[in-house]
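Please treat every number below as a calculation from the coordinates, not as lab data. Quick caveat: nothing in here was measured; it's all calculated off a predicted structure. Cβ atoms are built from the backbone, for glycine too; each structure is taken alone.
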Structure 1
Amino acid sequence: MLLVPAIDLRDGRCVRLLRGSFSDEQLYPVDPVEAARRYEGAGIRWIHIVDLDAAEGKGKDNVATLERVRRSVSCRLEVGGGVRSLAQAERLLGIGVDMIVLGTILVRDPSAVKGWIQRLGRRFIGGVDAYDGLVRVAGWTESGGRTDAEVAAGLAALGIRGLVYTNISRDGTLEGPDVTRTNAAARASGLPTLLSGGIGSMDHVRSAAEAADPLVAGLILGKALYESRLDLDKLVTLYPQGSDSAWDSAAGE
């Protein structure tokens, strides 16, 4: 089971939102670069980064911080949040991001995504963020008008390499992940999938790993790491982070 720590950025700082709400933000006194170094030092091979400023669409971005992180660690980076143009995707790839997570654009203009893939290669992951099974877009503020399974089912045909599934109602709550919906989305997509949202304890990790569909390649860990509810060194011992995961294969490893 791949363990993928998340770094959510707002104005260059590490934060976590509760259930995707920008009005319910918790700031953590840790530098994003130091967090990334800590994760890599523990044996982590992938880090999931979300640019919340770009996702909110208020004219800011965190590319300078992303560049600092990229220069500081050699592990692989997947980055999402507000990537809605080819120019944005090219900019992220240009600073050394390994894979880009797409959300809103997948729902609103999948034909554009197909064109990006033809031009830039299969460097894209689908981010399906859902509340009660319905996809949310535009920084989780608007309905995408489709179910999570419907969006997931169309990803492979576009050339998307993998899926990150988030149950927004669990995100940042530490109350436990939604393995059932993640499994269903993974099967609908037929793609390697990461479960995101709700993991708050070592028991949550163990139970999710045991109940996950074979397509679920890994778990995204966020708030629980900042609040020391997870022992990352112990988790890496329990779940060795080799380079032969389905997620690495999806990314062209």
Structure 2
Amino acid sequence: MSDTALNQFDDRLGRDVCRLAGVQKHFSSPTGTLEVLKGIDLAIRAGEMVSVIGPSGVGKSTLLHIVGALDPPSAGEVLIDGRNPYLLAENERARLRNTEIGFVFQFHHLLAEFTALENVAMPLLVGQADPDEAFAAARTWLAAVGLSDRAQHRPGKLSGGEQQRVAVARALVGSPAIVLADEPSGNLDEANAVRLHELLCELRTTTGRAFVIATHNPDLARRSNRVFRIVEGRLQPENEGPMAPH
């Protein structure tokens, strides 16, 4: 599985899959304008894990929503695999979100009435992929996260850690350019959090995908190639580890 997944990224490895230039985000209220992001410049390569840290309310989730083509910036440019999602028509932007961006949230957001296998296959089915191919890919990714034996279980029959691993498989099933994770271990106990962190790092290495993670967890941040703190609306480098492959 790992070699196949990595080969899908031969044309991406060593180059930027996400680039932000001068990204700002302002919110208006009756009392005035709140400037959350004041000029974010960042380039992320395939195979790199970047963590964004800082207390609640500083703009971590806002930044991920902008990168994820969910909420347009007030100013600046966002490129995902060379395309600006905010210059696309809504249907094209939705297609880019579904094919180029994977999402993992603090709460897994699995569909309770569907099995783990069906949940993982859902992004491909929504994108009108051949059902046989969609379910084959879903089985591959459930195996990658260690849940082959839980494929026919619905979320209510899975532990919290298993549910989040299903969510990780769902985020990766469509071979996205980048995976965005917003406090992915925030709802897990310590043991399951550590397992999830190890899994994310392994998948970054074996698949060549880029990961951007908003987190309060210092263990997860330490495992990243680069760590940034949002301070007064700007990214401040916290540390830099080994970079992604060139």
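Some observations on this one:
- Source structure of the calculated read-out (log10 I(q)/I(0) by the Debye sum over Cα atoms at q = 0.12, 0.21 Å⁻¹, for residues 36-179 alone, -0.49, -1.40) within 1, 2: 1.
- Each of 1, 2 could give relative contact order in percent (Cα under 8 Å, 6 or more apart), but the derived value 30 comes from 2.
- For 4.6 (distance in nm of label points 7 Å out along Cα→Cβ at positions 76 and 132, calculated) the corresponding structure among 1, 2: 2
- Source structure of the calculated read-out (percent of Cα pairs over 24 Å apart, 39) within 1, 2: 1.
- Ranking 1, 2 by mean count of other Cβ atoms within 10 Å over residues 60-67, the structure that comes out highest: 2
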